[in-house]
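Novice: Input: structures, listed below.
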Structure I
Amino acid sequence: METPAEPRFGHSDPTPEQLRAQFGRLLGMTAGHTQRIVNGALADVGARKYHFAVLATLDEFGPSSQAQLSDRTGIYRSDLVATVNELAADGYVRREADPGDRRRNVVSMTEAGGERLGQLAAILTRTNAAILAPFDAEERERLTGLLHRLLEHVADRGSW
C-alpha cells in the first residue's frame, strides 16, 4: 500500500513527486502565491504593484520620461501610461511637457506621491516579512541574493 503524500496547506498533496521536484514549477507557484498576497495587501488601500514601482523609481531617479519609467520598472509602455494616468488622477504624480522636447512628457512625483510611497513601502515591508516568516534574517538575505543571481543568469541566457 502506498504512503499518502505529506500534508500541504492543511490537506494532502496529490502531486506526483516527479512534478513536485521541478524547480521551475515550484518557483512559479511560489511567485504566483506571493503575487496574490502582495496584490491583495496593496488592493486593500486602492493601490497596485505598478503604483509602487513608478513612485519608487521617481523617488530614486527624479522626474523621468514615460519611456525611462518603462525601461527602469519593466512595465510595458501601454501599461505604464495607464498607471501614470491613475497616479496623476489621484494627485501622486504630475505629467508635464518636456521643455526640451514638447513631444515628450516628463513625470514627477508630488508631495502626496511621496507620502503614498511611504504608505505603500510600509505595507510591502510588512507583507514581505509575513511571506518570509519561515526564514531567519540570514536566510532571507541569502535567499534574496540567490534569487538575484538566478534572475541575472536566466535573463542573460536568451535561448537555451
Structure II
Amino acid sequence: MKDNELHIDGIDKIILQKLMQDARTPILSIAKVVGISGAAIHQRLKKLEATGLLKESKFVINSKVLGYKTLAFVGIFLDSAGMYKEAIEKLKSIPEVIESHYTTGNYAIFIKILCKDNEHLMKVLNNQIQAIKGVSRTETFISLDQQIDRQIGF
C-alpha cells in the first residue's frame, strides 16, 4: 500500500454508513454499535476528515415542501468552447440551477435545474439560460421520478 493511499477498516465503514444514513446520529450511539468509546469515534472522524474523504456536512432540504416539483436536466450547446467560463458564471447567478457539469459528448455543459412547475421551467430556460451569450441551444429532459438517491457505498 502506498503512503498516500486511504485505508478504511470495518469500524470506519460502520461509522460512515451510520452517518450517511443520518448525519445527526449521536457519536455515542455509533460507539455502542461498534464497541469503542465516543472519543475513539471522534478521533476516527477527524482522521477521515484530514484525508479529505469527508467533504462537508449539510442538511438536505426537501424541495417539494418549498413548492419545487419539476426537476430537469439540460444539455447546453455553446457557439464555441471559449464561451464556457462566461456561461458558467452566468449559470451560477440562476438560483434554479443546482448542478453543473462540463462533459464529453454533445453538450458543452450539462446542468440540473429545479423549478416549481413546467411553466417556471420554461421561463428559466427561455428568459435566463437561452439568453446567455454563447448558448446556441438547449436540450431538456424532465425527470418523472427519482428511484435511486445515494452516495457511493462500501
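Read the figures in this text as sums done on the coordinates, not as results from a lab. Keep in mind it's a predicted model, so treat the numbers as computed, not measured. Cβ atoms are built from the backbone, for glycine too; each structure is taken alone.
Novice: Thinking only about relative contact order in percent (Cα under 8 Å, 6 or more apart), which of I, II has the largest value?
Specialist: Result for relative contact order in percent (Cα under 8 Å, 6 or more apart) over I, II: largest is II.
Novice: Can you rank I, II by distance in nm of label points 7 Å out along Cα→Cβ at positions 22 and 118 and just name the one with the largest value? Could the numbers behind the result be given before it?
Specialist: On the way: I: 4.7; II: 3.9.
Checked I, II; max of distance in nm of label points 7 Å out along Cα→Cβ at positions 22 and 118 sits with I.
Novice: Name the one structure among I, II that P(r) over Cα pairs in 5 Å bins from 0, in percent of 1, 7, 14, 15, 11, 11, 11, 11, 9, 6, 3, 1 was derived from.
Specialist: Traced to structure II.
Novice: Taking volume of the Cα convex hull per residue in Å³, for residues 86-133 alone as the criterion, which structure among I, II has the greatest value?
Specialist: Greatest value across I, II: structure I.
Novice: Here is a follow-up. Given that helix-only ellipticity at 222 nm (-39500 (n - 2.57) for each DSSP H run of 4 or more, over all residues; to 500), derived from a single structure, equals -20500, which label among I, II identifies that structure?
Specialist: I
Novice: Looking just at distance in nm of label points 7 Å out along Cα→Cβ at positions 94 and 142, which of the labels I, II belongs to the structure with the highest value?
Specialist: I
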